[in-house]
Structure 1
């Protein structure tokens, strides 16, 4: 009988699938247990009960690996190496593969030495009462600091502990203990355990990535069973906390400005409550970094101030040790912050602005930040624009003396062209430009998601602007929105792809005032189409210039202009039955003409083409449509020989 050997990746995949099946059939595993299970699967090729562990290069930090980390091979942006060691609770046997033997069961005191917490044993020996308790009958849990954790304590803290071993040291060790057996499946996120020191709370956080923290100390190895309890190894020596977030703010000198801000905003009750939060608390230094005028404005505006502080409060407690890669977290204000890490530094939106992390409170965690995280909702239009790619537009408003509109309390929407719009030069600011800039400011604070096709908007310059909604574009006249809205305290910023050109009349009016179209105007009048192009409507006209008509042979042009019916038909083919601005043109748009045939409009590399011929000028806006200047007379599909073809034939005959 033929036998089969499964390839390793497939076998591993089947093992993972089977394990998931077992999970569905049995108790739901905690995130920590799932990560440990993944580490075990990755290490099984080295024998039973072997776990794959990621170790940060140049440090002693080790992590059980999840699937994402396994492939990225990075923790906090730093490279790791994979090592293989016995999973918790197992040991090697000489001459055998893997870790086949369970660790011998002994009391908690002896187990401390087995798991790598011999320093905890040493300090336990210095007390009179604790070792007999750890060796005696009962059921206990100890969160045992690693040897490295004890070594990381400052000399001052260590001296205070060992100078009074039967009070200070004993109390510190008892705070790490619970008088019952607590395994990881009971270490739920946001729970508290009652310690053996004055019934003080121990704060547990269990994160989706499998990290478990105890008072923000990371659980290194868990569930080491003992005859009288269980030992969990942690990476820090933990201490009691009795203050709320609000009380810590009131006690720390570095939060003097923050104290006043919290009081003025009315957030005291929240920060004194029971809800577990993370406060990215701005220091006095953070407030000093912004202009005094801006600070005074925000502190004097209760709504802006509340938005500012809510943007510093995350909806759950997040210890720094739980961040091993970037993740988005929601603030109380509804915004998201990218919380990440770079080595030992915690980052917010990619910036290492946290100066003091993991200050535990009874209702969450405080991280000190040295830079304000000002949300858009607390900013003026001017402040929104300065931080966007529209600085050239803002300079124009300054030159025009209109910048007060951008920093005041008027409810407005600014249509600000991208800097790239001005790559060929910045316009001179005169009276006409000032009026045009005013027409880029709409008289209400808008949100693009509420704009609809055909809506009209009033500007400070007195114009009415139309809204056009296309499949992949949202445009106001010829300017299409190029980025997400930025909604400030009073105003909203719409970043647009070009300068607005408000309509100044009908299509017929626009053609008449432009000398390039005098022949076309005469042709329209001859064909009897003047009324159509003067009345209300939504048209796109591809307008041949005088040059286009002059390219036709004289006899053909005369015949062309002498037959009103045929002329009307040809001109109608140049007119689309809807408004299509250039910013809404994709790879190909088929636009129905008034003649009935379709026009093929396309855009590539910022060049608009009509029937595969380039357009000379786009987006000449009119009250009833938009004009594109073209340098050839369009050929109606399937018509007998057209003037353009005849012209080419005549040229070929002359060359012959």
Structure 2
């Protein structure tokens, strides 16, 4: 009987293809319209539902009779009235006329994607060009515009104002997109519409829109049915073609979103079970025991964490337990952010990251996990309780040293990278050092600029290369990529955290196209509350040209004072004082485009500006050691006297005199056990 009903139904809807002229897509708004114009898609939607689900009896009965229209009407009534997914359902706003300027810009099909504004073009068929790459011909622009974050912005504007034009735009926008996205290719892709991150983002955005506007007169029945028809394709893509690393967290959390928000699909249980198993296994390989995500990029650490947290929330709502380590890993990841945060509340700018603020994230996590010490760090001591450890922290799997003088807003802070290259979004920057003090960034990483398009064509090699970091170039050559993962944590010999000082050291010996052999060993010694000393030892089989690069934040006024390079800011300064005996040719480069890119800084994707890079150049004949004193000061740089006392093959001792005080440092080149301060 079931088979006969299915055959009858198929015959009826295929005959309908010849009986009616298909309407233009813009006019397809009712259930009758969509069933008349796209019967195959509506039949496919119904075939993917578990019609034995409680509440779908009328849908099943109409379907078995071959009544496509009433089956779809009953389906929409079910979603409207079943009361499920209550956390996404919203009371509709009172109709109003107020407007939101940014949303009005979107209504003109002008999208701002990663700080670049572009107006989407239309084709002859009246559809938007969903492959449009923006004014800079940037694939990233096309990709991100297909994630539908602009829909969520208009969605919020509708609920803020009650203005129907916002909900009506969403209705037309989604109908346009879904129809134009057909056919679903059911294959892994890299184009604008069917690529994993875009698919994942849409699944999450559409869930909010579908349930948020389920009781709105402005989200047409046709669009609701089109959304339901496309969501299984989104789930199928994320189930079968997901990536790894932070991509996996976004895609698998999207799969779980569809599985739980639309549990009526036949595959929902399998989707959710697969999601739990996959993301749990990925977490084991994607997050080190010290809480750092293996890409070792602060920005993507947060992306992965956000999606782990989202996944936990999904499973909590579905009463699906997760392994104990899942919750503990989330806590560890928050712990990393809390302990690495800058005094101004911003995160590390490293690898492919932006200079975003983590303060609100840490304060919320501190409350959630009852970590008053996290709150103390993030609030500069205004709330919470002072940590019993710190103020500096070392992450042995990531190989990252965070040095601080304290937790106040004016504290010294530095980031020293002696770990692996990372599993994604990497830069060739092992041994890089960033410094801030007195509320100001001083020595900086160049940033990420862009991944594709004109900006990337110009700046991407510089952003990823050693040239954009505070490192040594040997005979003009920067570093090669390194190991993607740490096989074990760095042991105690690589670092020391003492109440009065911090020490860390490591080396790099792989340089791009370098003739012969050379190794760069860098040791960092931070005297708490006073200064940093950087020791660069070069082991070489021949004479070398050495260039020490120091990149300054664009806000810094950088000057040369004899052999010292320093800032003249108000307030917050740093002086780089060469202590070793080499004769340096000191040059400043700012905003250079030819012969090579140099002296540029990007705090955020697609935003960039010139900054000063001070280059210390010298020639060495054989193995040699360069020693730098990095002296911070709130106002004018104080007078300082620094000299090398002794030096041998394994360590050196240094004396620093300043403001009537004398420090004697013993700095090993490679073994922390010998690090001492008098």
Structure 3
């Protein structure tokens, strides 16, 4: 039997490829025969916890193991001095209240580091009162805070203090304190009988950070994949959103990295387990994300399980097209042909009704809402279009749009909005909904026709519809009223406030790009505030005089990332357009002898190639290191996107969407972020620099 701690996986992730291979071999050798002489075990004499030992992996590399009778827990791996220092500063203990197993850093070490943070903060701002001074010791203990850390927790005075402390606390304690600080009132952690080593490892909280197996194949799989990926963690602050019965359509929101996709997957898994007689759909607007969600459901439910068989994971447009095609296969209209029809039908129109206006009006109003008559166009609210139209002008414009609709119909062409409407009409005519529940991820990018289809797919019920999204990441669609599309989530919304993926430094930089508050069309106001569990390097903002200088900057950054042991598959180079990425990434990768692979739904992000992708294509993904290139004026916002729109209000909405794109790109980074530009920097950087 072998136990693996999450701390081992994290430390393994920091090593170079050859070092990781050596460390993994030690795990397999120990599992086969822990008594073999070649393992060279040594007790860590200066450790407070005398159960810590090291295994010599090579001349400098050491694996830290905690030995308790016949059980062995792999805790950490690193270079000789670091490994011994890690073991000397920690102990394994069973929490006296909750009974959970915890690896706890010595409080005197943490207290000194908190003092360093306090002194740094004190130079910047006046001293503030402690954050948790009014909390009872018993309550803090019930949250899983280690006994030695209760007084220290009550002494923290700032967010920086809190983040420094949370880095060293067990997950359940860190998350509870963050929740408490952001206005929540977390429930006490689960309590089990305080017992021995084996019992403590089986506590629900302990099972998030310790893993037990007797199967070598399971160990091999676990060591090849990121910890969070193969366990698909659900953090306590997210659990309420998963388990809550909202009694109607519900929406969970949160900034990038707060775990909306994880919540969506766990919600789908819970519903699948609870509804053995019905089918469930998990869907999204992104093809690449749909593939990742499918992998996540495989991990949560098991590939061959009956529950997994009841969950259909699909890109919404692909699902609609496949099912409409069973009746009569349509041809999906491409943008170029719609442009041709608009230009032909719009001949003779006077300014300001040029082609750019017609295209934007088609995208944002006519096809967006599925308008099929002059009366519908006359009465529709043209949200975000700015320029007011008289009834006479609407009449003349409708003649153009009616001609476009007729031109598409003559060729048997449908837009994707019409495909969604066709499937919805068929479902409503048959009176049989195919799913008991529908869960939508990245719901902010649905349009009204997609939203209506989602509502039609599920049997009406209190848990029928569940949406996860972030209005600050709307990058495909115009804003619109969900009420107007027939879906009411008012009073049934929850916002996630803790970021588990992105470091505090990257999250703070990215959050400064967006307003602190964003209002939806229906009037609900979303607060953007969040806290990050992780800490790391500050984003690198690097200007260059010209394109060659930007290539040089990217080359140097990639070289450092590889030298620090970050695998190619954990690195992405993103930009607004493929051309901008190709101009910068191709020469930089060639000089390093590295290859690049463009993002696609079936791409393995653990491959030996650097991922290349547009900001749109990267939606819903994450990488250990991300470079966002060509962040200069003209690229962000993209001049071509703005030049087509002359109305100030419409330009503002397009610019907001371009800003959201930039935010999406920056928040794909987990540990490292590089932002580059040549010449004049994007105006979006002004608020963050």
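For distance in nm of label points 7 Å out along Cα→Cβ at positions 28 and 492, which of 1, 2, 3 scores largest?
Of structures 1, 2, 3, the maximum of distance in nm of label points 7 Å out along Cα→Cβ at positions 28 and 492 occurs in 2.
Could you tell me which structure in 1, 2, 3 was used to calculate Rg and Dmax of the Cα atoms in Å, for residues 92-403 alone as 23.8, 85?
1
For which of the structures 1, 2, 3 does the calculation of distance in nm of label points 7 Å out along Cα→Cβ at positions 164 and 628 return 6.4?
The read-out comes from structure 2.
One of 1, 2, 3 was used to compute Cα extents along the principal axes in Å, and the result was 95, 51, 50. Which label is that?
2
Taken together, the values in this text are just the output of simple stated rules run on the coordinates, not laboratory data. Owing to the predicted nature of the structure, the values given are computational and were not obtained by experimental measurement. Cβ atoms are built from the backbone, for glycine too; each structure is taken alone.
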